[in-house]
Structure 1
């Protein structure tokens, strides 16, 4: 059965995995990123999470609401728990501290998304089972929210630095 699952996995899924691994391993070291590039991983993770909820359960369902609520909770946690952000508007860069957290979160989303896709392909009725859908969507939302909250911290620091330059 595992071989069947792997054989039916589209090639692009492995490309996404490779990209996420690359970015996650890079995130373990302190790095200087352009302001624009800090939007890439949160954007990818939000798309992956939203796509899973939309295609698997529907955004207009209770599962979609659970995803949004999870995102709000995750963003709030990340906002209050994230490390300070250093920005250099003149250079157009953000200094991010190294952490294994992004890799852990990305692999969690990838593995959960993969497992949910397999589960739904084996048992399509699960998409209507709230005992399955609500925790899955809440979990996706929490993790997506952490990425969103970290991004909002960077955006906030970027704009705070701008107002300091204006004053």
Structure 2
């Protein structure tokens, strides 16, 4: 079996593609808000940007990444699970930015604008996204879009 035929590899590549697209959405919304109406509230701008990207991610994940695990009768359960996992992911994603800004004090006037923006980018979109991505990959597989055959076997074994 080649790598392209392995369903886990295909799903992982699709997950990374959706994540890459949503990363761009996050950056666009974050910087759009941060440099216009939410300049004094960078964490809020980042939270809003992540929320917008999460909605996009749900649609793309359901229809593209996990299409083989997309059961119509589980749609409501999947949506609720995705929202819970995504809310936790947003907190994980935003925590490094919050820590950078408000714990380490990497914001103007304590540091230069360039240092502030570099720290914001590294802590939020880079470190935060990496941590949240690992969490989301694990949680979506485990709880939201589980392998139906494995889940059925586990239920049978438990009974």
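Here, each number is a calculation from the coordinates, and none is a lab measurement. Everything numeric in this text was worked out from a predicted model, so none of it was measured. Cβ atoms are built from the backbone, for glycine too; each structure is taken alone.
If volume of the Cα convex hull per residue in Å³ is calculated from each of 1, 2, which structure is the one that comes out at 129?
Label of the originating structure: 2.
Thinking of 1, 2, which structure, once helix-only ellipticity at 222 nm (-39500 (n - 2.57) for each DSSP H run of 4 or more, over all residues; to 500) is computed, gives back -21500?
Going through each structure in turn, the value belongs to 2.
Match the computed value 22 of relative contact order in percent (Cα under 8 Å, 6 or more apart) to one of the structures 1, 2, and report its label.
For relative contact order in percent (Cα under 8 Å, 6 or more apart), the value 22 is produced by structure 2.
Taking 16.6 as the value of mean count of other Cβ atoms within 10 Å over residues 108-115 derived from one of the structures shown (1, 2), identify that structure.
So the calculation was done on 1.
Identify which of structures 1, 2 gives the largest calculated value of distance in nm of label points 7 Å out along Cα→Cβ at positions 92 and 116.
Going through 1, 2 one by one, distance in nm of label points 7 Å out along Cα→Cβ at positions 92 and 116 is largest in 1.
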